[in-house]
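Structures incoming, each one as C-alpha cells.
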Structure P
Amino acid sequence: MATTTKSPSKPKEESLSKDDVEAIDELRQSYGDIKAELSKIIIGQEEAIERMFLCMLSQGHALLMGVPGVAKTLLVNSIAQTTSLSFGRIQFTPDLMPSDVTGTEILQNSKDGEGREFVFIKGPIFANVILADEINRTPPKTQSALLEAMQEKRVTVAGTNHQLQEPFFVLATQNPIEQEGTYPLPEAQLDRFMFLIRMDYPDRDEEISIAQQTTTGTPPKLKKVISGKKLRDFQQLVERVPVPDHVHELAVDLVRRTRPNSEESPAWLRKWVQWGAGPRAIQYLVKGAKARAVLEGNYMASMEDVEQVADSVLHHRILTNFHARSEAITSTEVVARLIEDARKEKR
C-alpha cells in the first residue's frame with residue numbers, strides 16, 4: 001500500500017481570523033509610526049529598535065550591550081514615550097540595595113491618628129518600562145532583586161506580594177569594554193533575558209547626521225503612537241499567530257544541539273562549547289519568530305523567522321570554553337554554524 005508523506009503546513013492568511021489579519025496590518029502601521037517618531041532623535045540603530053520591539057511584543061526582557069554614547073538609555077526612554085508607558089530608571093551602583101529597587105516598608109502614623117503602622121513605599125521597579133542601567137555594576141544580591149519581577153511580574157517585601165503593572169519590561173544595559181568593578185550576571189539571570197541586543201558604533205553617514213541634528217537645540221518631543229492597552233492587545237495577537245510543527249522542531253533542534261553533553265550536538269560544537277541553552281530558549285525562539293512574522297506582514301511563523309532571532313536568543317545562553325576563546329570563536333559563530341547545519345539537513 002502506498003504511503004504518503006505529510007508536507008509541512010504552509011502559511012495561509014485564513015489561519016487567522018479576519019479581525020486578526022486586520023490587527024496585524026494595524027500593528028505594522030503602528031510599528032512604522034513608532035520608528036518614524038524615534039528617528040527624530042535616534043540616528044541609526046534600526047536593528048536594535050526592531051529587536052527591542054520584538055521583545056515587547058513577545059512579553060520578554062532585553063539586555064542591551066554597547067559602549068557608552070550609542071544611545072542605549074535614550075532609546076529605552078524614547079520607546080517608553082512612544083508607547084505611552086510609564087518609565088523608571090534604576091542606576092545600578094555597588095552600594096545599591098535590593099530595597100532601593102523593590103521598595104520598602106516604613107513606619108508612619110496611622111490615618112486615624114491613633115498609633116503607627118507600616119506602609120509600603122513602592123520602588124522604581126513599579127513602572128511599565130524599567131531601565132536597569134549598567135546592571136553589572138551592582139553585587140549579585142541586588143541583581144537578584146530583579147529575578148522575581150522579571151519572571152513572576154511581582155515583588156515580595158516582608159512576606160507580602162505586590163503585583164507589578166502590565167505590560168512590564170526590564171531593559172538592562174551593560175558596557176562590554178569596562179570590567180573593573182563589575183559583577184558578571186549569574187547564568188540564572190542572563191537566562192531571563194529574551195534577547196541580547198548589541199548596539200554598535202554608527203557608520204560615518206549616521207555620525208554626520210548625529211552631528212547635524214543633535215547639536216542645534218532642544219530635542220523634539222515624541223508623540224504617543226499607541227497606548228499600553230493597545231500594546232497588550234498586540235501581545236495577545238502575537239500569541240495567536242500559528243506555528244507549524246516543523247518550525248517548532250527547528251527551535252527544539254537548535255537548542256538541543258547547543259548542549260555539548262547531548263548526543264545530538266555535532267563534534268565541532270563539543271570542542272568549543274562548555275554549556276548550552278535551556279528550555280526557556282526554545283520558548284523565546286518561538287515567541288520571537290511569531291513576533292517577527294507579524295512585523296514582516298506574514299500570518300504564520302516560518303523557519304526563516306526562527307533563524308533571524310536565533311543569535312539574539314542564543315548568544316548569551318551559550319558559554320564557550322578556553323579552546324573557543326583561544327581560536328577567537330564567539331557564540332555568534334557557533335549559532336551561525338548550527339543554523340547552516342540545519343539548512344543543509346533540510347536540502
Structure Q
Amino acid sequence: MQPEIKAFYSDERLDPGKSTGLILCGMGGPDGPEAVEPFLRNLFSDPSIFPVPKCLSPLVGRLISKRRAPKTRLRYLQVSPDGVTPQLGTTLAQSQALAQMLSDNGTPCIGSMAMRYWHPFPEETLRDLISQGAEQFILVPTYPQYSCATSGSTLKFVLDALPLAAPGKPVHVMHEWPLLEGFVDVLAQASSKAMIGFAQQGLDPAQCALVYVAHSLPQKYIDQGDPYLEQTLATVQAVQAKVQQALTEAGQESWLTLAQGTSLPLLAFQSRVGPIKWLGPEVTQTVQNLAEGGCRHLHIQPVSFTCDHVETLLELDVELKESAQQAGIQSFSRGKALNMDAGWLESLAAELQRRSFKPEVSHR
C-alpha cells in the first residue's frame with residue numbers, strides 16, 4: 001500500500017463499549033429491472049470507473065446506460081428471476097453475521113451496507129444505523145484488494161456522507177484485506193480440492209490447469225501507481241502456496257509440478273468495458289490458449305469477489321464455461337465466492353476486532 005493512500009483513511013481506534021455501525025461498502029447493483037438503467041448511469045458517470053474527462057462523465061454515463069440497459073437487464077434476469085442482484089442480500093447477510101460475531105465478543109455492533117451506484121446509498125444507511133443507536137462506525141470495502149476505482153471511489157462516497165448524516169461520529173476504515181487468512185483459506189480450499197481431484201482421477205497433469213481470475217481495471221491506473229495488481233498478485237501467491245502445500249500433503253507433489261498454472265500461477269482478468277486498454281490477459285483468451293495447448297480439465301478460481309453475482313454466476317459459470325467447452329475443455333469447475341463461508345467471516349471479524357477497537361476490549 002502506498003503511504004499516501006494508507007494515510008488517507010482513518011485508523012482511529014473505536015470505543016469497544018459503544019454501539020458500532022458496521023458498514024460493508026460495495027458498488028451495488030440493481031434491486032429490480034427498472035433500476036438497471038439508473039444503476040448503469042451512476043456507474044458509467046464515475047470517472048474512476050470509466051476514465052473520461054470529468055466534464056464529459058454525465059453525458060457518457062447517460063449514453064452508455066441507455067445503450068446497455070436492455071441487454072444488462074436480461075443478464076440480471078438470467079441469474080435472478082426478479083432481476084435483483086444477489087449481491088445485495090448476501091452483502092447484508094455478511095454484515096449482519098459479522099456484527100453478531102463482534103457483539104458476541106462483547107462489542108455491541110449493528111450490521112448494514114452502503115452502495116456506490118444504487119440503493120442503499122450511504123445517507124440512507126447512516127440514518128438507519130443512527131436511529132438504531134449507532135455511535136461510531138466501521139467501513140469495510142467488499143473488495144479485498146485496494147484500487148482507487150473500486151475501494152477508493154466507494155469509500156470516498158461513504159466518507160463524504162458522514163459529515164452530513166453523522167457529524168462528529170468516530171469512524172475506522174479497514175480499506176484493504178488482500179491477505180486475510182480466512183479469505184486466502186477459502187480460495188485455497190476450493191482450488192486444492194479441484195486439483196487433487198484431477199490428480200486422483202489419474203488425469204495427465206499436462207492436460208489440467210488452474211487459472212486465477214480477477215476483475216480487470218484500466219491499465220492507466222496501474223501505470224499511475226494503483227496497488228490493485230500488486231495486491232492481487234499477492235493474494236494469488238498466498239493461495240498458490242496453500243494449494244502447493246495441500247497437494248504435497250496429498251502425495252501429489254510431482255503431479256503438481258507438471259500441471260499448468262500450478263508451479264507458476266496463471267492470473268487472468270474479466271469484465272473489461274470499452275475501447276481503452278485494460279489489465280490483461282483476458283480470461284477467455286487465456287482459456288482459449290490453454291485449450292489449444294492441450295488443456296482438457298480446467299479449474300477457475302475468482303480472487304476478487306466476496307459474493308456471487310452476475311460476474312460469477314453468468315460471466316464465469318455460463319459464458320466462460322461455454323467458451324471453454326467450445327475450445328475443447330472437457331471438464332470445467334469454478335471455485336465458490338466467499339458468500340456466507342463461516343471461516344472467512346470469523347477471520348474478518350477477528351481482524352476487525354483487532355484493528356478497529358481500543359485494546360481494552362473485553363472478551364466473554
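Every number here is computed from the coordinates shown, using simple stated rules; none is lab data. Quick caveat: nothing in here was measured; it's all calculated off a predicted structure. Cβ atoms are built from the backbone, for glycine too; each structure is taken alone.
Points worth noting:
- Comparison of P, Q by distance in nm of label points 7 Å out along Cα→Cβ at positions 151 and 311 - largest value held by: P
- The greatest value of mean count of other Cβ atoms within 10 Å over residues 23-30 among structures P, Q is that of Q.
- Among candidates P, Q, the computation of distance in nm of label points 7 Å out along Cα→Cβ at positions 95 and 335 that gave 2.7 used structure Q.
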